[in-house]
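For reference, the structures are reproduced in the following blocks.
Derivation of every value follows stated rules applied to the coordinates shown; laboratory data play no part. Just so we're clear, the structure is a prediction, and the values are computed from it rather than from any experiment. Cβ atoms are built from the backbone, for glycine too; each structure is taken alone.
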Structure P
Amino acid sequence: MTEIRNVEAELVRFRVRLAVVALAVLVAFGLLAWRLYHLQVVRHDDLARQAETNRTAVVPIVPHRGEILDRNGVVLATNYKAYTLEITPSRLGRPVDEAIDAIGQVVEVTARDRKRFKRLQEDSRNFESLPIRMRLSDEEVARFAAQRYRFPGVEIKARLFRQYPLGETGAHVVGYIGRINQKDKERIEDSDDAANYRGTDYIGKLGVEASYENVLHGTTGVEQMETSAGGRAVRRLASHPSTPGDSIRLSIDIHLQKLIEEMYGERRGALVAIDPANGEILAFVSKPTYDPNLFVDGIDHETWDELNNSIDKPLLNRALRGTYPPGSTYKPFMGLAALETGKRTPGTTILDGGSWTFAGHTFRSGHALGAVDLYRSIVKSSNVYYYQLANDMGVNAIHDFMKPLGFGQVTGIDIPGETRGILPSTDWKRATYKRPEQQKWYGGETISLGIGQGYNNFTMLQLASATATLA
């Protein structure tokens with residue numbers, strides 16, 4: 001009887017375990033069925049999109065940058081194609097320096113190439129493609145292609161390069177392009193044009209290249225490519241071509257520009273030539289100048305230091321940013337002010353004795369000219385005439401007359417970085433200085449304004465613009 005009861009107990013326990021296992025299997029199959037339903041039905045559209053994304057890649061097509069021409073159609077900035085050797089650090093599988101050493105055994109990699117690459121790497125993310133060699137020769141392309149299998153993460157790419165055929169001539173007007181740095185990326189990402197810069201490595205930095213960036217850049221196209229599991233392109237599925245940037249024709253006459261620059265020689269200075277009939281700028285010269293081609297590939301430290309630390313400041317656009325006392329070129333405007341305000345008539349005559357005294361201080365003037373009217377004051381450049389005129393008018397009257405002529409005002413020229421300069425007034429002095437004794441305007445300070453000295457400080461562009469207006 002005891003043995004029969006034990007068998008029955010074992011059967012009961014077996015049946016319980018069997019039921020538990022059956023229930024567990026049933027629950028597991030239920031979970032699998034629910035998961036299958038969730039993936040196949042609920043998430044079908046989302047997963048289908050992901051699968052399509054994994055199967056395809058969207059590759060941006062960078063547009064050709066528009067050309068820059070002078071008024072006669074002479075090309076000032078253009079493009080040409082060349083091959084580059086580029087490294088994607090995240091795909092190398094070994095230290096970057098080690099990879100560059102190995103590349104150097106196949107194609108030449110100079111110390112300058114290494115320095116430029118390191119600088120680009122500092123400004124870029126690890127997964128971005130960065131050039132280690134520019135403008136490979138056909139022989140170098142063939143040599144590296146034969147050993148491409150040894151260098152994962154290193155590719156030969158065809159790139160468009162910017163070229164400035166006339167080099168230094170007109171550089172301060174044309175400007176230059178440079179590789180997009182982190183600051184540029186942040187600005188682009190915050191703009192409405194971020195999608196249009198996918199795949200773009202270069203952007204206008206100065207001059208017309210910068211101010212007309214949105215015109216010159218063009219519209220980026222896309223190619224949809226089918227890719228293998230290894231990420232290699234298999235075939236093109238769709239393509240939307242890029243739209244080249246528009247070319248820009250400037251009012252500059254580059255032959256006149258070149259002639260003036262050559263006439264300056266090694267001297268420092270600035271000149272702006274304007275057609276008085278329509279206000280077009282025919283020449284915009286700042287000397288010394290620089291070669292914008294140096295910046296296209298990324299300028300090396302030695303050349304940058306040489307340009308940046310030069311006593312001649314070739315990177316300074318003197319016509320746009322340099323401010324200077326206008327000197328005797330200011331006298332015709334003072335003469336016009338005298339007539340318009342009624343302080344003088346054309347026939348009003350003063351005696352130029354070679355000096356003029358105000359409040360016990362004598363203001364000298366090279367030599368005595370005798371009797372001087374308005375015409376003779378300009379022809380002979382009489383300081384005494386304009387000392388007296390400035391005193392009669394006062395600083396605020398001078399300011400109010402000169403402001404509409406553009407002195408001390410931004411002209412709005414379509415080149416970035418214009419300086420305002422200084423057209424003094426009593427309000428300007430109060431706003432500029434902190435101490436009460438500095439804020440006060442003294443009568444003696446007005447006298448020098450008449451001959452374009454004192455606090456007067458204008459750009460060559462302002463002076464040229466006012467002169468064209470006067471003409």
Structure Q
Amino acid sequence: MSDSKKFSRLTANAKDSLIAQMSKSGSGAGVSRRAPARRSVVAGIPDSMCDFSQLPGYKELKIHQTIAVQTGIMEPYFLCHDGLAKDTTRINGEEYLNFSTYDYLGLNGTERLNNAACEAVRKYGTSASASRLVSGERPPHRELERGLADFYGTEDCLAFVSGHATNIWTISQLLNRNDMIVYDALSHNSIIHGAKMSGAARFSYPHNDYDALERLLSDSRASHKRCLIATEGLFSMDGDLPDLPRLIELKKRFKCFLMVDEAHALGVVGETGHGVAEHFGVDSGDVDIWMGTLSKSMCGCGGYIAGRKPLTEYLKYSAPGFVYSVGMPPAMAATSAEALRILVEEPERAKRIQELGGFFIQEAKRLGLDTGHGQGFAVAPLIVGNSLVAGLLSTAMHKRKVNVLPIIYPAVEDSAARLRFFLSYSHSKEQIAQALAIVAEELPKVRKLATSFSDESASN
């Protein structure tokens with residue numbers, strides 16, 4: 001029996017166990033397969049329709065939690081860190097090597113950024129107090145946007161209070177049912193949901209398969225008014241880059257807009273951290289929409305769109321996620337603006353990340369570990385086989401005082417479950433080598449343990 005089938009059997013057993021537990025305890029009306037659902041005063045509608053515990057998604061969550069308990073996997077999420085999460089962190093008073101931080105440039109908590117934030121709080125308080133359209137506009141917002149526009153060499157930039165919402169409301173506002181959106185199959189959730197909300201025809205192409213993209217455009221482009229091609233600048237799960245020159249060629253030939261999400265690429269990719277355009281040596285103006293987030297290299301919160309003035313002006317007055325949302329706290333804008341200045345002044349930070357990323361790939365391969373599509377940047381995956389193995393390995397790493405989280409199905413295919421390492425300017429090669437050595441030591445053990453769980457499940 002294959003590992004995936006064994007894991008499915010384990011999931012089924014956990015489901016039966018959960019149903020039995022809930023039925024025995026009397027909780028969860030409507031869970032029992034035999035007991036008829038009680039009727040509410042509205043004829044034909046069972047009580048379970050107003051019980052959150054009966055939501056299909058919640059039941060699925062409880063099944064996965066039951067599997068975790070049965071197999072000894074710790075809950076890896078929502079761990080409370082006692083202070084700054086840098087190359088090391090403290091969890092419940094104990095120090096861990098830390099590979100679960102977006103602080104790529106090692107700037108979070110530095111005196112320069114803290115001073116920028118504190119000065120902005122003294123001047124503007126802790127809140128923008130309203131949407132920027134109403135009365136929430138403050139000088140740090142414009143300072144940040146002007147800095148990002150100059151950084152990308154674009155006419156303008158617009159900052160949103162949420163990175164996820166930046167993609168959703170930009171994409172859904174720019175296109176409609178007469179248009180089409182084509183995106184890489186591994187694009188971020190926010191790109192996919194933005195495409196869904198737009199009402200446009202949606203097509204995904206296999207990851208970085210530009211021949212497939214070309215066929216899609218050849219078949220469908222002429223049937224739609226506008227077309228948007230969306231991709232990531234550094235893929236958040238796999239740590240690889242798109243072929244930007246090929247994308248630009250296709251977008252020009254088929255008369256499309258091109259959008260690049262640089263959430264993980266800003267400050268990390270390119271000789272001076274200017275992103276994927278710098279890496280490939282192309283004109284940034286050939287990309288119509290530069291998107292990114294401020295919560296990673298920029299040590300703040302929110303997202304941005306950089307491009308031509310008509311694009312940002314239209315979004316400023318029409319995108320619901322901007323118009324009807326409170327403005328970004330001025331202190332966050334001031335902090336990210338200062339981080340951007342440091343990146344420009346200290347391009348060696350980007351070079352350091354790339355050096356560490358290259359070392360990670362080299363050392364992992366020396367140890368026989370699978371780095372997937374990783375190309376040696378701040379996002380470094382280790383493919384381990386399936387979700388059960390990934391969960392057990394993350395637990396084993398935690399016990400060895402290394403904080404690195406698993407990425408499991410449905411975020412990725414079950415066969416591509418992984419540990420995802422985030423590398424920071426603060427890390428040393430010695431720390432990376434130590435963590436990878438522990439992976440190499442623990443992985444055979446957890447694979448053996450996972451097989452025993454699956455075999456036991458299959459025999460029941």
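Identify the structure, out of P, Q, from whose coordinates Kirkwood radius over Cα pairs in Å was calculated to give 24.0. Only one of P, Q returns 24.0 for Kirkwood radius over Cα pairs in Å, namely Q. Of structures P, Q, which gives -14500 when helix-only ellipticity at 222 nm (-39500 (n - 2.57) for each DSSP H run of 4 or more, over all residues; to 500) is computed from the coordinates? Only structure Q yields this read-out.
Looking across P, Q, the calculation of mean count of other Cβ atoms within 10 Å over residues 178-185 that yields 20.9 traces back to Q.
In terms of distance in nm of label points 7 Å out along Cα→Cβ at positions 298 and 330, which of structures P, Q is highest? Walk me through the intermediate numbers first.
On the way: P: 4.8; Q: 1.8.
When distance in nm of label points 7 Å out along Cα→Cβ at positions 298 and 330 is calculated for P, Q, structure P comes out on top.
Given a computed value of 15.9 for mean count of other Cβ atoms within 10 Å over residues 194-201, which structure among P, Q does it belong to?
On the way: P: 15.9; Q: 20.4.
Working through the options, I get structure P.
Determine which structure produced the value 0.35 for FRET efficiency 1/(1 + (r/R0)^6) of positions 338 and 450 (r between Cβ atoms, R0 = 41 Å, to 0.05), calculated from the coordinates; the candidates are P, Q. This value belongs to structure Q.
Comparing P, Q, where is FRET efficiency 1/(1 + (r/R0)^6) of positions 74 and 210 (r between Cβ atoms, R0 = 25 Å, to 0.05) highest?
Values: P: 0.75; Q: 0.05.
Greatest value across P, Q: structure P.
Comparing relative contact order in percent (Cα under 8 Å, 6 or more apart) across structures P, Q, the highest figure is found for Q.
Source structure of the calculated read-out (distance in nm of label points 7 Å out along Cα→Cβ at positions 274 and 418, 0.9) within P, Q: P.
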